[in-house]
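What follows is a group of structures, each given as structure tokens.
Just so you know, all these numbers are worked out from the coordinates, no wet-lab data involved. It should be emphasised that the depicted structure is a prediction, and the values quoted were computed from it without experimental measurement. Cβ atoms are built from the backbone, for glycine too; each structure is taken alone.
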Structure P
């Protein structure tokens, strides 16, 4: 590792520079992910990062989570430049195998799941333009969120303004990028409303990579009485076009990274998505020490994909769920206790159909001839309890347990091929966590945690069988993986304007779900007998002066197969690296503002200039470790100017990504059967934007 990447070097520089008096919020950040109740992030006995509204706005045009979540250590987002397959998100290596969408990580929006019972999620469900903050929870305590909790990402919508306020944003950039957003917020008679509608389009960097999106996110808040608060959230995501450029072979990548993969253009590979979700949560205070929170949601998702194998796949999904949580404070033999307990039920039902396509259109016929027709269901019933005991002023203990029961069922309606692809599977697991925190003093916390987790296969992962080429048959032989998580961490505020978080971890898994084969948009999976992950994560931030601040997030991971196993006729040796996981990643940012920073000013006037450095290490593309993408170092520059206009604010944005025009691989498609592993990232690109926020009174 280069000397400038070593955590000690960067840490010493940030802390040493932070000597000038300033005002910071290092201790005041409030999170809920670690304990399911509000608490200071500094006191949270876990690795948890908060990304606030200012960081979300400064990260870019607010299209993808990759713009802002890059600031969280231990979290890797591989920006595929492929809107048909979504971002590849992994936390401590969980989720790296995903061929599309999000796996192994729980997504929540305003407390309502954006992850289905089997562990599938879509990062595009998050409307960044109306998001107030993001939280990222990593480590053992994430296991209390149930199946596929390698980590937790929560998004929280803005609260309504006290007076009617309109907002408008417009961005344009390289490769035909256009982004517009319209927002209204007001509070009338105790009812608060936030309504946000945005559009996005791009012609794409690569051939056959154009995309269009339209998204609405609304939040209604009200208090029927002094003890109760209710939130109602509605989200609509409409993606009428997302062309899929597929991956490239090494030769294609070297020859022309802008080209599309084999058959992408000829078969017009693409995806169409329409999703609607309505959810509500209500919190009522029983008394000063006890409260109940209930949630319920219902959603539909229509997904139509045209693949390179001259086929189309359609998924029409209905999903819903409910949950009840109790939070309380009490004492046991003079020891203060904080309690959280609850029940969660979630269910998804989908109709999966497939047929032949001709140049990206369904093959004609009346009725349209089908080659696949089945009903899939997944549901979970989970109970959990978590308690924090403040044994003394210096020692607190957190413990919890979650019991999860997950059931899958697939009923094949297409039997004319003489193959019955029906099947069912169920998984049960008990996930305990235990941690101890030593509050050494007001500025230093040390903690140690243990947790046991599990991850079931998803419906999509069980939809195909085979280790050499995916076959459209339900695969009941996939087992759920189990994992043991160990973590030691420290949180330190050496100065009132600087903070350092450090975590070291070890994760041992058995029956890890890994990619068996991926071809023409179809992916099958298998179990690997054992994997091991060891790593560290560092987050440091400092207000260097009234006008200058710095932030660093760095992580390193050694993720490997700990046991030899055979995939079809190929032997995967113990010690081989798990593909899809960069061995290191760094984000560093230094920001200058023309106006002095104060903790009360979330959106200061004047100029802001930021220099960003993003580093990622080598990433393997297959289990054999014969294919890989080199690491990269990328620099970005952003600037903004904010003015007061009457009673409103006007902000102009400018940004140049990949300033030095580095050519690199943005992500890999793990174990792609035709060796089309590589998805190139964009070269140097630019963005300009303008936003307006104006009260109407």
Structure Q
């Protein structure tokens, strides 16, 4: 019969809409403001006793909280707060109570019921301009980058002169390297070697008590070092953000030595802060001989609880650093112990092979370098507590195995305490070592001020646009208008459901995309209804007018929507940040609106009028042409 869908098609449409309601439902549950507690290293866990300490600290400060829980098998802890306005105050209190060994970060804790979570339903992530994201401003320690470069010059000169058997005393003096020799001949020989090794250094001879040579770093070289450090850190931070799996992040440079990182929709802000700020690097050095001079070796403690109190003497000369690592993966050895599989770049493999080939049966130490902070609290002249964080580098030995044979570009690091430690180390090396330490100078979330205001204004605009559309459709198209409104509601539900399933981040431009989708969805119904009225005006029967109206309007609807979809895809491909958010929302909205306008509306019209004799259609005023005369009738 005309205008009847088969049962399977009606069931299919019903199933799609029902699934839309299910996966859109989590967005009805607003998240709780919370604090996330994580260890300063991946191997440091969170337990119930620590959570009790945190709860007691908040209670003593009079901050309302609830729902303390240990998450991720003891990796993190979460405390929910009663008021979002107290997040920053509560964060400062917990950070002081727990100390530098833990990271306390702002978070939003989901409240989605278990019956939704069990089915894979999750709420949409909100962009930073709405809510649920974090904003970090980081500062690159350019002084540390300069000092590291000077140390590389010093070590390189020492190594070259030792290889050429040129004896002299070499020491770093500010921004220059001083060298003292026994004879002028040694100085001139050293000068030639240094000029060949580092042509960018300025060399100056001095003849006092003994022949001296000074190698000074130019301002241009220092500027290049700073520029490289900031650019390399920018690349590394982008890699680390990618490892976190954040959608639509922003990582950009600000000023001379600052980097802004925005992570919309991030769930584990403590993990994000720890991973981004981790200055983890490796140095591979030979274990020093027992009779080596103190000036040529350094003493370091071992890292980890199992070897606490143990120390190792390593040579000052560095074979390679973590910057030569091109890939790293956490794994397990044949005994089930955690390790990290290392792959070096071409130069790193060559240096490692050369060093280990000449030192078989000696031990090689793997030194783990981590930038940490000591927090102290002082009172200023106004009686306010001032937080001061003093940075320092913690250098500890991971392992020091015996070199059994020459190593190449691939080998493994063993002696790690836990799989968590090996995973974190692999991530650090895989994402790239930071060229210079960084510190957090600002951390904030867009909370109940700007974020709530944006949400309120966006929802109001959507409500106003929807109300006007609903009023127009119901007045102008009567029953058909009501059907269009039902289909429009289903379209919005499906749009939200698909956005949630895709883990897309909703931004303010995304809300604009939803408002535009509402107009486009109704536009498709208007085309269909206008075509039906034209068929009725031509004297076509009611059932045939409905059939012809849908069939002939589909081509026009597809042409218009596919053209817009192509534009949205281009916007997503070339746009960044908010533009991508708008493009995603628009693309999804186009697809869902075509489904609801063509199939959904047709199904509802078929249920209302299909398969039976219909005397008239409630679709508004239609001018019906009969032969040469025309008369106006309300059909």
Structure R
């Protein structure tokens, strides 16, 4: 027995026990389909503890008594946190046998004594919104015998206790790589496909992080888990900070559809410098150049024909304003003439024996895919760090990374001895873990870096894994016309592919889906851009949606009047005064999305600061009573009337026009 009592953890030969307050959870160790034997009898050898943040990290080594395999269990835990993370590493002269799914890994199990089971999914792709959405389903215990669940989060609830079990991986529902199963009196977590390939050496195995949590109720668990994701899980907290982002993509795409330019037509130094000037006046803090800033994909050197001297003028302007530089890139492509591809063709992504040809990347050179589950990932790490150090890049937007892509032998996802299907599944499993590893390595060496993964399309690596190191770029312009079953014969000019490309309340409504995740995962981790141009009514809707956590702006800044700029500047200044309170606040919502009224309360229960956001389709006067506050507010902005009730709550009165929106700030 090994005692890590400062954090309530005790390690045994066959299990881990975690105490938090009066509650205890028992986690039984894994079993792997290894050539030396399909059943392991683990014996604890020793544990090494090191400080980690304000808790500890412990590596516990176990030896298989009969077959010689070694298992290292890495634990991360804080004494004041109800959550524990653990991850496995295998060593020893052995290999995996069989096929994943037929011979699954048992990652571990929890003994079940619960009344209900709740499954939380994060990757349901809602086609009519063209966005991923969370899903929460509760089942009575007696209906769950032998039932499988995707997760990645499961809650086991009884009268006075709730246990959480989760894995940090991702896949679009229903295509998943791990699965939960209730078997007898245990909830077990198994591999489903791709976690290993037959003959893979044990030492080459990569496991995801697992999470175990304890709380009184499911509601208390959701609140604690949201704080865990915001404050504890990420070693580098930069991605959790509520910066205001601007991205050039909308004016690039809009320039093509509305002005007849190419996508890269306006991406020139003089235009960008003017754009930065306006963005700064609005209150933008991170200015992101989307596609076209580079000479070649893969090498990611600045296109000096449009940005002379390696973008020095742009970098100087941003630095003078105290703004940060962000860049778009596709981390899985390299131009065929790039040094990256010419020097490392062995890392090219292949399908059915052929190099994966991507064609021209947004009007630049012909490119091909590069396999993340290969030695290419280490080269990518160094390239990103070089951009951070030499160009001052502080935000990386990763785009167009699909879950599947490579079935080539000789990478880190199978050999000639494995079938193409097995290698393809193993790539789809491993690529996500490599994305996490790349982002982790970059942010460890580059403390101000943020890595953002674009999940605006289906078939992406969506789950808890990437959110442990970065954030998601959740929505672009909402659904395509084809998502809405509008025939191709129906022509809309200009013929844009998105239905919500235009300013107005409708786009702001569709694009505020990050608020749907906020009960469990802070909406600040789901970057979405809202349009600053258009009518004042449109601007109020976009402003109100932005402060719910989307925190992004894109659009035609050149169209803004002085009154528009002043309106955005005032709103963002009010928001910045309370944004950390808003980010930390547990959400309260009244009304349905798109209803009248639709109200969001984001007030920090400890500071009493934050905001209340109103949307409506019907003109009228609306009142709202907040939760009780811990103190009298210093000031309230954005409503006609307000007063403090005896309970300590605030009562607001707000008058709204048709399709209007309003933000009330409490400081």
Here Cα Rg over 2.2 N^0.38 Å has been calculated and equals 0.92, so which of P, Q, R was it run on? P
Supply the structure label, taken from P, Q, R, corresponding to helix-only ellipticity at 222 nm (-39500 (n - 2.57) for each DSSP H run of 4 or more, over all residues; to 500) with the calculated value -15500. Q
For distance in nm of label points 7 Å out along Cα→Cβ at positions 581 and 613, which of P, Q, R scores largest? Q
Could you tell me which structure in P, Q, R was used to calculate FRET efficiency 1/(1 + (r/R0)^6) of positions 261 and 541 (r between Cβ atoms, R0 = 41 Å, to 0.05) as 0.90? R
